[in-house]
Structure P
Amino acid sequence: MKVLRSYKDALDFLYAQLPMFHRIGAAAYKKDLNNTIALLEALGNPHLELKSIHIAGTNGKGSVSHMIASVLQEHGHKVGLYTSPHYRVFEERIKVNGMYMNHDFLIHFLNDFSSAIREIQPSFFELTVAMAFLYFKHENVDYAVIETGLGGRLDSTNVIDPLLSIITNISYDHKDLLGDSLELIAEEKAGIIKQDKPVVIGRKQTETEAIFLKYAKQKNSMLYFAEHLTSIENKTDNFEDPYFNLHSLDAKLNFNFKPDLKGVYQLENYNTVTAACYVLMNKCKIKLESSKIKSGLENVIFNTNILGRWQKINVNPDIYAESAHNEDGIRMLLRQLDYLKYDRLHIVIGFVKDKSIEPVLALLPKWAKYYFVAANIPRALDAEELEQKAKLAGLKGKSYVSVKKALNSAKMSQRPSDIILVTGSIFVVAEII
């Protein structure tokens, strides 16, 4: 491995030399933790020195991670946040108090540990996880909020011993790698439950409840379903400008707040986070104040620089971006659309090719006008193939050679009373935000 002298050189190495799941899919997925453990040993095991919170789940784990980080930041803590994948730039994955990892650290990291990288030959994800842990140690963070990548049990992040584990919900996604039933997927996600450490389950589901209870019992882990600790209602019944009322078993968590992250699906995520705050205060003995929890929930975007969650990218006419890419996500997206007033709906949409999209296409509204696209990654489903699959599901539209051309075409057709929605793969949304 040659000496890397610039940030561009470092990125070129990461993207070109390392197996990268978001580009090539399952071929980059390593079904064990051996590489991660070996690499961390070469780095001095920085993860063992971090106070961490670990988040898994099918949907919402990124939002929940950012919300938790925001709450801790409002308390004056220095918070490391690791999430994936990124939308625009690599450093989105590794942040401290909302600030991206600096370029020099990436360059020095790859040069300083080039021999270990060459010997171990980690995947892109394995390397970035190890890099994040070392960066958080280097920055002397008070807490590290760590989002799993895929699954949980065999995820590279699953080497930490967190103060608290959180599993948001279970739905169908990555069935080729995690299993083709909710029970099997839950088994993988339950792998983040740790010995003697509490776990919060965001959504109580009939298919998965017994599995989580079983794993918690095996690990002597105190398990909490969020709905047993807290509940949230939207006082305005308006998810464009929501005003939430929080109720909790802990009186300190009874307050109203106006969240900056919009979207009907965020209601469940906020409830998961406030339940996590309950456990952090009452079981982990971390001092949290209601006023700062409130401000943390109201300033997630400002504090953490989160992207791509029901993001309004243009006003009059309105254009929204939301990376809903599986059945559960699309159902939530359709609920969101019910709260909007418009004449016609234009949907720019694309997916990756290693997912079963027929169940998703069957949920989409047949009266919308579609613009089928492929993101600029090797793993993207061909736009013309998507168009043909969509036609079989009764969806009408045409394919385009790029996301931007499709969006421009939608803008040309859009009237002031119409809305445009850009959705599907995160990589489609990434090209327009």
Structure Q
Amino acid sequence: MSPTSPATTAASASAMSPALIVLLLSLLLGLQPITTDLYLPALPALTEGFGASMSQAQLTLTALLLSFGVSQLVWGPLSDRFGRRPVLLWGMAAFVAASIGSAFAPSMELLIIWRTVQGAAMGAGVMCARAVVRDLYLPLEGARAMSKGLTGLGVIACISAPLGGLLSDLFSWRATLLAVAVFGAAALAMIALRFEETVPPSNRRVLHPLTLARTWLQILRHPTFLAFSALSAASYGGLFTFLATSSFVFIKVLGLTKTHYGLLMFSMSLSYIAGTFMCRRLLVKFGVRRTVALAAVLTLTGGTLMAVLALLGSNSPWYGPWAIMVPFYLFMLGHGVHQPCGQSGAIGPFPQAAGTASALNGFLMMLAAFFMGGWLGTHMDGTVFPMVYGLWFWSALIALSAWTLVQRHGQTPPH
């Protein structure tokens, strides 16, 4: 069966209501910010508590994201063969177990191991969320549905960092990781009670190594997949750069408290939510390609402005959090457009292999984050510049992808 054959399911045929679909998408996509953002305010305290180095602390994030990306290459084909529901149930159960293990880890080494398992389990939820969108919607409608789910992700991200700062201040960094387990248990209960399978048995492909290799090759050679995956990977690379460096920059370099840092993260998430709302309006008016091109103007402006302000006065007394956050708000507005368009656009041509395409798209995003994490681990020098230069680099790549690859190969799907 060709991975580009017409879709045989639609949202209208699903037993789940549109509101329930959006809620489930929000919970599954929200696994990512709840797993990363919630513990960021506690990252400096966690590092000091274990007497660990900054590079080891970075590894708790980069190892999680690498396992998250690689695991999707396994979860994707499994979900195409056996359905989304069993993969979600097994993956989320493992996520809850790994989250509890992380919260009670007695050493940095064991914490890194548990976080690696947690990332692998998280891959099942996030990958299936993207695949479910393609199971139920045509590509353009899928971009809108993904945008709604990512609005929910933004709300969860808004709550995560302030809650993480508060839990860390009131209790300890372990409380932030235990809160992740609670969220995972709630998502698991929702899936077990309300999620209906979106892949009919007639659509499930044979899980054979040669068939799988052929499908991977077809997806990786497809210009539309490559164009939108370049966009989503570069956009996530920029977000990861901020997430991996922001707690050290704002708390250690600029002297903010963990609570104030959490509030900054809250405001960043608000700009992302605004971007997802903007995405839905622009899609109706301009379509996918022009929407992505317009958002790239915001992205490149934000990255360039952040770099210019840092170069002009990072050692001046007037330089402060605003010089990073104001430009980053522009970046996040663009991110709120590029992620739903990039993720849904990459999977769009493959209705019969949505899980595999989603897995490859997610793997490429995490691969970008992993290499960036490795670079940051060796270049964090007690200044704002590793963050600033990293974001400037990714903003340029986003604009390049949006203005060239997506314009050339981004299909405008039927309404």
Handout entry: Source structure (of P, Q) for Cα extents along the principal axes in Å, computed value 58, 56, 37
Key = P
Practice task
For relative contact order in percent (Cα under 8 Å, 6 or more apart), the calculated result is 15, so let me know which of P, Q that is.
Solution key: P
Problem - With distance in nm of label points 7 Å out along Cα→Cβ at positions 329 and 353 derived as 4.4, matching label from P, Q - result: Q
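Comparing distance in nm of label points 7 Å out along Cα→Cβ at positions 361 and 385 across P, Q, which is largest?
On the way: P: 1.2; Q: 3.8.
Comparing P, Q, the top value of distance in nm of label points 7 Å out along Cα→Cβ at positions 361 and 385 belongs to Q.
Could you tell me which structure in P, Q was used to calculate FRET efficiency 1/(1 + (r/R0)^6) of positions 73 and 185 (r between Cβ atoms, R0 = 35 Å, to 0.05) as 0.65?
Comparing all candidates, it corresponds to P.
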Handout entry: Identity of the structure behind 2.9 (criterion: distance in nm of label points 7 Å out along Cα→Cβ at positions 297 and 337, calculated), options P, Q
Key = P
Exercise for the section: Assign the value -27000, calculated as helix-only ellipticity at 222 nm (-39500 (n - 2.57) for each DSSP H run of 4 or more, over all residues; to 500), to the correct structure from P, Q. Expected result: Q
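Each reported figure results from applying straightforward, stated rules to the coordinates on display, with no laboratory input. Since the structure is predicted, the reported quantities are computational estimates derived from the model, not experimental observations. Cβ atoms are built from the backbone, for glycine too; each structure is taken alone.
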